[in-house]
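Colleague: Each structure below appears as structure tokens.
Just so it is clear, none of the values below were taken in a lab; they were calculated from the coordinates. Fair warning: this is a prediction, and the values are worked out from it, not measured in the lab. Cβ atoms are built from the backbone, for glycine too; each structure is taken alone.
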Structure P
């Protein structure tokens, strides 16, 4: 599992480049917030499919694989399982390093179930 902790006031798309660096994949699933042109261009250059629904204000709507997009619920389920841990849901840890360690520990416990 890879993740990047971002400040609460920053947009999620800035965390994408470090996450996809050095990884080969065929598709990226994301919600409407990830419908940005530079990300779609990056995915096209890699030969990966962008399974991202277009924003409502996009002039020319872009098609996406609706069947594959339904798999996104697995990611949402993982977040729900992580939030079952009270320290994760309320972010008890004061530093980013200790919070990241808590996430790794919780993810290891979830994977071992």
Structure Q
């Protein structure tokens, strides 16, 4: 399990109307490699509104459609739920993800 990997999660939450949703792992690698049972993930939606807190992603990362990673909707998920691997972000997409996370969390340079 690595930062920037995408996983399909079945029934991610009671509030999510979808039966399954794709998430990308955004936690730092040291946490992912630890005994801690959860990781922070960002949801992937088919809508990409062009916000600076979103990252475009699509078939190049293993998805069926052009979509967007929504960094304003971060969620902590148990590692055990991340079993259906989809793909991995490119290094360029990880840089965009980092920038989008800074915007979403209002972090200054």
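Colleague: A value of 19, 17, 14 was computed for semi-axes √(5λ) of the Cα gyration tensor in Å; which of P, Q is the source structure? Kindly include the intermediate steps, with their values, before the conclusion.
Modeller: On the way: P: 28, 16, 14; Q: 19, 17, 14.
Answer by label: Q.
Colleague: Okay, next question. helix-only ellipticity at 222 nm (-39500 (n - 2.57) for each DSSP H run of 4 or more, over all residues; to 500) was computed and gave -4500; which structure, P, Q, did it come from?
Modeller: It traces back to Q.
Colleague: Let me ask something else. For distance in nm of label points 7 Å out along Cα→Cβ at positions 65 and 97, which structure out of P, Q has the highest calculated value?
Modeller: For this comparison of distance in nm of label points 7 Å out along Cα→Cβ at positions 65 and 97, the top structure is P.
Colleague: Follow-up. Of the structures labelled P, Q, one was used to calculate distance in nm of label points 7 Å out along Cα→Cβ at positions 25 and 49, giving 2.9. Name it. Could you put the intermediate results ahead of the total?
Modeller: Working: P: 1.4; Q: 2.9.
Answer for the origin of the read-out: Q.
Colleague: Let me ask something else about it. Of the structures labelled P, Q, one was used to calculate relative contact order in percent (Cα under 8 Å, 6 or more apart), giving 28. Name it.
Modeller: It traces back to Q.
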